[in-house]
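Below you'll find a set of structures to go through.
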Structure I
Amino acid sequence: MFLDKAKIYIKAGNGGDGKVSFHREKYVPMGGPDGGDGGKGGDIIFVADNQLTTLIDFRYRAHYRAENGENGGSSNITGKSGAPIVIKVPCGTVIRDDETGNVLADMYEDGKEVVVLRGGRGGKG
């Protein structure tokens, strides 16, 4: 079966929360802040692949969501960044925003990568 038009739903990951924390130690009365920053959310990346010829895979999986960043921790521990989602499409695919109708990318060349949605920034600790 050949499919030349597909509608998918994508969401980039949210950034992790920063940690509000203060250094506590036995003989350090005023330790100061030591909260860590939150991790960055995952991106949504489209990659043109010469081996693909149809958009049939999007008929069975239409929702893609990148990982959220992890929260920061005490002792200035930065949260882990969310993993990006890589979506492979055939060469010649045109990616449009359904709400505005604007062309986001034209995937004409094999191996071309386009970051369509960027993940959220992590919060400050």
Structure II
Amino acid sequence: MLRWYKNLYLGNTVKGQEKKLMRKLEKGKPTPGIWLVTIASNEENNLDLIPAELLLQRSLRVQCPMIVGMGFTRIEAMGILLEIVQEVYRETQDMNIRAWLLEGSSECKFQTRPEADGGT
């Protein structure tokens, strides 16, 4: 089972489709064009940007770090990464993104931020 950040960051293109995409990823089904922002597998780094198609391999899906963001195309996922960095710096005046994400949230299945559901 994949681990999802409680307040999942979403690109505009995937908003409204996130639950369907999450189910497909959980089942190991293809999700062409989807990129994921994850907590870095290396503890010295903060975040990783990976194509979702890597999760078609069961061994990688089992080892996948917590997913904190999802976008369609690498560019959209990089925008999400930038949004996370800016939010962390605004909140903490620090760049320890990994610690902020891990301490400020718990894992959750199929839950998104209010903004992702059409709020502001």
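Quick note: the coordinates plus some simple rules give every number you see, no bench work behind them. Worth saying up front: this structure is predicted, and the values here are computed from it rather than measured. Cβ atoms are built from the backbone, for glycine too; each structure is taken alone.
Observations on the structure shown:
- For -500 (helix-only ellipticity at 222 nm (-39500 (n - 2.57) for each DSSP H run of 4 or more, over all residues; to 500), calculated) the corresponding structure among I, II: I
- Origin of the value 0.45, where FRET efficiency 1/(1 + (r/R0)^6) of positions 63 and 95 (r between Cβ atoms, R0 = 25 Å, to 0.05) was derived from one of I, II: II
- Mean count of other Cβ atoms within 10 Å over residues 31-38 derived as 17.6 - corresponding label from I, II: I
- If distance in nm of label points 7 Å out along Cα→Cβ at positions 23 and 55 is computed and equals 5.5, the structure in I, II: I
- Here Cα extents along the principal axes in Å was derived from just one of the structures I, II, and that gives 39, 34, 26; the source is II.
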